[in-house]
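Asks: Below: a set of structures, written as structure tokens.
What follows draws every value from the coordinates through simple rules; no lab data is involved. It should be emphasised that the depicted structure is a prediction, and the values quoted were computed from it without experimental measurement. Cβ atoms are built from the backbone, for glycine too; each structure is taken alone.
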Structure I
Amino acid sequence: MPEEPPILVGAQVSELPELATRVERLESDLAAVRADLRNIGRAAGVADADIASLQEQRRADVGLLQAFRTTQLEHSDTLKEHSRVLGLLVATQLQQTEVLNQHTGVLNQHTEVLNQHTEALARIERDLGTIPEE
């Protein structure tokens, strides 16, 4: 808008054309102000819609975070239970390993006795000779 001289309130208007010019300028300025207000109103409406959209997204995000929290708590409980069961399994495995080691020791002793018996039988056969089968 081109810069115009200010309207002098209380100034004396000497002629009707000057008054008409001033009224036209005021009406033009008023139309520009109204157009600006309409633009501001549209911008405010767009801003309101954007804010509403952001609030809706925020509510959805909060709901998602709550769901994640609930799931994490459930998984933590499950993990605690699995850790407890794993501890029991490890303890059982250690006990079974101990028993297996004991059995292996007994088996080794029996193998040694069997080897001694085999050697004794071989000596007896050598000393007596082969016994004929009947």
Structure II
Amino acid sequence: MTPEEFKWDVLGDAVEEDYQMLYEPLGWARTQFPDWPDDERQALAERTLRELFDGDLIFFFRVGRWGDDVNRAGDDERMRLSPKEVDAVISGADWRTVPLGPAGANVWFGPTRKGEETFANLPPHIKRFFESRWAD
């Protein structure tokens, strides 16, 4: 998997699965790039989240507390984070540690309509990557 494929994989998970917790891309990077130093995996996950957010492909939202309805929070535009809040959360350490800090446990992300459309119309070389993975 290349860093570009990783980015599309993160978007694909956001589109094809339920809402994702903020830490999930880092967990996936740790799985996909086990030989990389952890600071490089963290940088990849952070860069990926920023690129997807800056491209209006994903949005971030806060769930009030553990156990609250994630789907209800994700559908409520009042729970969405501003760009300044996203920057602070992604720059922070709460999603990089075990156990997770408050932002790591209460911040989630999902696809925007543009993200869903982009994923549906992936470039051919990325589609081949996903098709080969889904065939397994």
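Asks: Hey, distance in nm of label points 7 Å out along Cα→Cβ at positions 52 and 116 derived from one of I, II reads 1.6; which structure?
Replies: Derived from II, not from the others.
Asks: Comparing structures I, II by mean count of other Cβ atoms within 10 Å over residues 28-35, which one has the largest value?
Replies: If we compare mean count of other Cβ atoms within 10 Å over residues 28-35 over I, II, the biggest value is for II.
Asks: Thinking of I, II, which structure, once volume of the Cα convex hull per residue in Å³ is computed, gives back 323?
Replies: Here the read-out was taken from I.
Asks: Which structure, out of I, II, was helix-only ellipticity at 222 nm (-39500 (n - 2.57) for each DSSP H run of 4 or more, over all residues; to 500) calculated from, if the result is -17000?
Replies: Derived from the structure labelled II.
Asks: To test your reading of the models, identify which of I, II gives -1.01 for log10 I(q)/I(0) by the Debye sum over Cα atoms at q = 0.30 Å⁻¹, for residues 36-91 alone when calculated.
Replies: I
Asks: The value 19.0 for mean count of other Cβ atoms within 10 Å over residues 44-51 was derived from one model only; which of I, II is it?
Replies: Going label by label, the one that fits is II.
Asks: Let me ask something additional. So distance in nm of label points 7 Å out along Cα→Cβ at positions 76 and 100, computed for just one structure, reads 3.7; which one of I, II is that?
Replies: I
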